[in-house]
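Trainee: Okay, got some structures for you below.
Read-outs: derived from the displayed coordinates by stated rules, not from any lab. What you see is a predicted model, and the numbers here were worked out from it, not measured in a lab. Cβ atoms are built from the backbone, for glycine too; each structure is taken alone.
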Structure I
Amino acid sequence: MRSYFEERTISSLERIRKITDNLPYYVEEFFVGIENRTTPLTRLNYAYDLRIFFDFLSRKVFRGKKDVLDISIEDLDKLAANDIELFLSYLSHYTINGKEESCTERGKSRKLATIRSFFKFFFNKGVLTANVAVKVAMPKLHDKEIVRLESDGKINEIAAIINTADTGNGLSAKQQQFHKKTRIRDVAILTLFLGTGIRISELVGLNTEDIDFNSNAFVVTRKGGNRTILYFGDEVKAALEEYLVERNGDDAVKNEPALFLSLRKKRISTREVQDLVKKYAKIVSPLKKITPHKLRSTFGTNLYKETGDIYVVADVLGHKDVNTTKKHYAAISDDIRKRAVKSVKLRDK
């Protein structure tokens, strides 16, 4: 039986092929060329970006005179930096497959990075005479405010969201009906997020065999496919044990390897996890847009406050570059420094 991540890889590859079938023939050469240094998910995102780019070229640059499949590599060689800049402007509001879309500055930056990689690939192979995309400046990215649940104010939002999942208080009558069936599972999911900081893909991909209660440890599959052992505390252990008693008592799922299951008795999807987090967070903190990733930020913040060690936080969160961690949690350093100064005693009284 294939693992969740093997199934995700196959699905990504199938979607890439479906997209490239509707793009010029040389696009496939690009994907073959970068295969050994990129993940299938990365290439899938490249495919989505290139689909938008070629649709833009057909509509705006060639004014509908050329279909996407008819755009040649020679046509690309005639593009100027101004055409790429026009593409970035176009991304502010555009239509693709009949659906209106818009990009933030980060979305534009990612798409420009894709176009740069695409042009660089064919420039290095001598197919393009110039890499005009590299002449286009990246959009300026403004620092995003870290949105997280708070636990040091009058209201402990971390405890509140777990308690809400446990009691169902604040849910509608219709939601209450589902809550009776998912209460223990939902508490376990929220507790695991807030107690370990794992990514949503890592949580969804967990199997029952990945948990070891003897050492309070579990194995996750990180970005890139690396397997890592992480540890959890007693609260997480208690929530998982209670959930597994309920889960394993159902004969209908005895052959299902997934740890967290949907009401259909199959591996829970990322969308279902996103929806359950949103459901409970909306009751606890209606003004904040809390997602699974924001629960990860909440854990990272608490871990940094407790340890003051940015390298530990980076390691636990699975950041390859500690600068990524510093960028997100540097603001908390002031609080740590203030507490540290207050703890220094000069004279006993």
Structure II
Amino acid sequence: MLEASHPLVSVVMPVHNGALYLSDAIKSILSQTYRHFELIIINDGSSDDSESIVKTFNDSRIKYHVFAKQQGIVSALNYGLTLAKGEFIARMDADDISLKHRLAKQVKVLLNNPDIAILGTQYIGINGRSRALPILHDDIIWHTLNASPFVHPSVMFRTSFLKLNNIKYNADYQFAEDLALWVECFPLTRMANLDEPLIKYRYHDGTHKKNIEQVAFLNTIIKTALIKNLIPVLNAEDSNRLAICLNRHVTHEYSLLWFKSTLAFFDKILMETGGEIRLQQALNNCVWFHLTAMPGLFFQLNKELKKRAWINLGVKKTMWLIIKRLIVFN
């Protein structure tokens, strides 16, 4: 009965030179209200004090493994998946904080919903603003056209699903390995996000900016594949162009002409697809993302935006653009 109501959860936490925040991350797992778990820590060739910090914890639930040389997060994660003994696998990063009820609430939902194999949560940004993530499976898929639908370290997997489908992280998508995994899994199972923040998430702008070109390249490949599945009526050229537009890492220089031609292209896509409501929402969000990079063009584009019923930035986003423009240009 204990195993039925409290299945083992394997928490997989890779760490590479994470000494600064590692102790707090470990404490946040060890203090969970749900107690039946193992914490698998994979030290990916750290050269700082990460190992000594792990060894300050005297808890039999910690399973510590070391790579002599750094192999990268994909290798560390996949190794953690092979070591996991639990019915569920929870992701965790070495610089984030899991709130104390996180594991308990995710386990409860997965036990009560056997059709869901991947379950994330909302989050609180430690060093950046939080964004609301989609809750339901179909919304999660469409949200992925613009951005990742999950905060990766908040996710809990059903282990049997991963094993049955031979699911693991793909080393060819380093720096976008999570997005590639979600898209691979979309047709294979149901996914969801809890409507509650259960993790405090730390942004990694430094690493992201260093690899921005690679991230842009990989995201475009991933999104092109997703578009082909979601919108099969589009030809290959339009699918690729749409993926580039939806990938805000790609475009570095904006102009009024670029925005006008992009809006016309979106009109064409919506006409060809019959105005699918979630596509409208995705394109609306895309316009918003690009405008945040060049708020100075917002007023020049105002007439173009108002012409289109599918564009509705809302009061908060509009005010944010106005404020940002005033800060940048005054």
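Trainee: So if we calculate distance in nm of label points 7 Å out along Cα→Cβ at positions 123 and 291 for every structure here (I, II), which label has the highest result? Could the numbers behind the result be given before it?
Mentor: Details: I: 3.1; II: 2.6.
For this comparison of distance in nm of label points 7 Å out along Cα→Cβ at positions 123 and 291, the top structure is I.
Trainee: Out of I, II, choose the structure whose coordinates give distance in nm of label points 7 Å out along Cα→Cβ at positions 27 and 243 equal to 4.5 when calculated. Can you show the working numbers first?
Mentor: On the way: I: 3.8; II: 4.5.
Comparing all candidates, it corresponds to II.
Trainee: Which structure, out of I, II, was semi-axes √(5λ) of the Cα gyration tensor in Å, for residues 115-170 alone calculated from, if the result is 52, 15, 7? Kindly include the intermediate steps, with their values, before the conclusion.
Mentor: Working: I: 52, 15, 7; II: 22, 14, 11.
So the calculation was done on I.
Trainee: Upon calculation of Kirkwood radius over Cα pairs in Å from the atomic coordinates, which of the structures I, II produces 23.4?
Mentor: Details: I: 23.4; II: 21.3.
Structure I accounts for this read-out.
Trainee: Of structures I, II, which gives -14000 when helix-only ellipticity at 222 nm (-39500 (n - 2.57) for each DSSP H run of 4 or more, over all residues; to 500) is computed from the coordinates?
Mentor: Derived from II, not from the others.
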